[in-house]
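Chemist: Presented below are the structures under discussion, each in the form of structure tokens.
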Structure P
Amino acid sequence: MPDEVVCVPSQAPVLPAWAEDETLYSWCCRWHRLTMNRTRTSGSALFGVPSAAKVWIAPNPFGQFCAATRGALGHPLEILRGRTIVGSYLPLAKPEDRRRVESGEVPPSFLVSAKSGIALSLRYCPKCARRHESALGIALWRVGHQLPGTALCVEHGQPLIEHVGKRQLWSVPGTEDHREIDIRTKAEFEVMRAVAVAAQYIADSHALDVDVLRRQAQLVVCEGYGVVDVKRLDPHVVDADWRQSTLASWCRRFQPQQVAFPELWLTDILRFRRSERNPMKWAYLLAYFQERSWSSIEGFLAHARNAADRQLSLWSQMESIPLVVLDAFAKAKNSRQAGKIIGVNGSTIRDWVRTHPELVAVSRHWDWSR
């Protein structure tokens, strides 16, 4: 049997530009159709992996893809952040993990592989699909529709269609088995719209400090229950109230087997019992706060950003490093411990190290992976 002729991008008659906010996978589907390659041929040509069509979440935009497209589609990091759902995980990732993914030391799936509790799937809005087919001749997968937890199109107020095919092909919207996400009432529509908005805010952020988010969430919940700190919260009462919410009831109906929100998950986050860096959980948490009228999504994130900004100015104008800071750096084993001693968050400590070379020497014994 003769060898199959591989049509690589450098030989293609056209290298399409990005269309709107389509995903990297969507672009690959369009390129695949233009070249009329076999599925495995396109995977090998674009990513050096014949089975690349299966990895729709975030086909690796480094290395082979960048070389194959000759950089015409932008910097790999720009593609990773703006054209894959990894852009939703990066803001909440540990700084060292974020650096390793951004530098290409590990594949993007390194961050997404963490258990989310709800299986991620390809989703599209039928109104968006019709618009794209009319303008481009092909439907697109939009980034905003793929963000973890998103169930409706904010632009059209339309429940998304979930693609339930096996994803072994470069599939475009509507070409395989699908189902509409079930949103039945106005209340469900409002809470799922809030989830979509929160998910987009998270994805649009460059970096979010989980410690700052937790502290802000503690303030919101404690104020909601009228207690002075999280130690005085009754976790079973908090969990029971969550279970009675519109958001929780929708989760139970849409995917009864989902384990994204186990018993006491909310207070586990508040009490630092789990290091939750999954964007879906934060999107649902912020939507829940809005459902309870405790805090708007925009207000919550604005307060969190302001808290981080205030910490950055604690001693930035001082000519010398305070002894309390030097002492904390010497005693701590990592940036988080140093932050707890001083009273700031881990990202502030890391910013201090980057901007004050004198602190490098006293932090050499730290474990920077934590």
Structure Q
Amino acid sequence: MARTQPSAAHLALVGVIDEHGETATPTQIERWQQQGWLPRAIEWFESDSSTILPTILTRAVWLAQTARAGRGIGWLGWVFWAIDDTPDSARRLRAVLVATLQRSLARAGIEQLPSGDSNHAFQARQDAAARMLANRHAHRRDFDGILRGGAAAAGVELPRSPETAVPNIFHRALLESGARLLLGGAADVGIEDLLASWEQAWPDQAEKIEYMRRAHRQAKLAGTDLMAQSPMAEGMAGMVRTIESADDRELCAAVRSCTKASGALGVLMQRAVFEPEILARLMSDAMWDQWARVGGIALDGGAGAAAVAMSTFQYLAMPEWAEDLERYSAFMDELLASYPEVSSSAASKEEPS
């Protein structure tokens, strides 16, 4: 079947994209619309005018730079859905966030896990957790240590991590207990199991770990299960429920905040190559340990999407954490203004606004 001729609106947008040094075809623009990255053509223009709205032009030029046939743009495409904040964009976000959170299960061939506290169900979840980690590489060095080494070569001393920060969050023991917690929640991983993992990953903090053990024991004697109060108490099932039950507007707002923060952090990390002082300032805030180094740095690809999805869950499930992220995001905006772009390569990675 012959294709219909492109509309005047599509040709107009092709023209202004070309005027800004990029290229796009009507077919590409239609694909962006199908993805929900551009609205209906009737919404592109200023009132009673043939002039394309600046917001539409900025978005289209960025898409022309970034989106190529056969290649997705990952979590950056979620930004547009969150900004548009419509029932359709919220539906798209909800679906992709749930799929992203569950991707680790799909990669391990886990279709459905038995629920309940029977021995059979428990063992099935334990076996599934082991499959998830079968080919997972556990990093031997802590991320902060790597950054400090690079900064020291430039003559900049970065702040030490607080005592509450685990040196290596990718320690094998933490990954193993984390996988079991993800699949079975607190019911499958008791506090003693978690503390045993922390003792392996944090061998020089025996006193602090013992303090945590006593706090949990005392709370249990008083009738309070601190593990049950954790946002991760229900594991993956609770995370998915949080995303699926969130109000559309709250969901879009959470994704806007999390993608904006990760985008700003990504640009700052690039600029820190030339201005290591940026790292010192980023690491001086508690949110470096509570967010940035444990998932805030959202790279391209599946790992970056998983990081943003996890941040979105935390934003929705932990209001105080969400407030801290908003504060840190404002702080990063100040850093971006204080340390302007120093190379053309940094500009190409900036997140669209």
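Chemist: If helix-only ellipticity at 222 nm (-39500 (n - 2.57) for each DSSP H run of 4 or more, over all residues; to 500) is computed to be -14500, which of P, Q is the source?
Modeler: Going through each structure in turn, the value belongs to P.
Chemist: Let me ask something additional. Of the structures labelled P, Q, one was used to calculate relative contact order in percent (Cα under 8 Å, 6 or more apart), giving 14. Name it.
Modeler: P
Chemist: Right, next: If distance in nm of label points 7 Å out along Cα→Cβ at positions 38 and 334 is calculated from each of P, Q, which structure is the one that comes out at 4.0?
Modeler: The value was obtained from structure Q.
Chemist: Looking at structures P, Q, which one was volume of the Cα convex hull per residue in Å³, for residues 134-189 alone calculated from, given that it came out as 90?
Modeler: Computed on structure Q.
Where a number appears in this text, it was derived from the coordinates with a stated rule and is not lab data. All values reported here derive from a predicted model rather than from experimental measurement. Cβ atoms are built from the backbone, for glycine too; each structure is taken alone.
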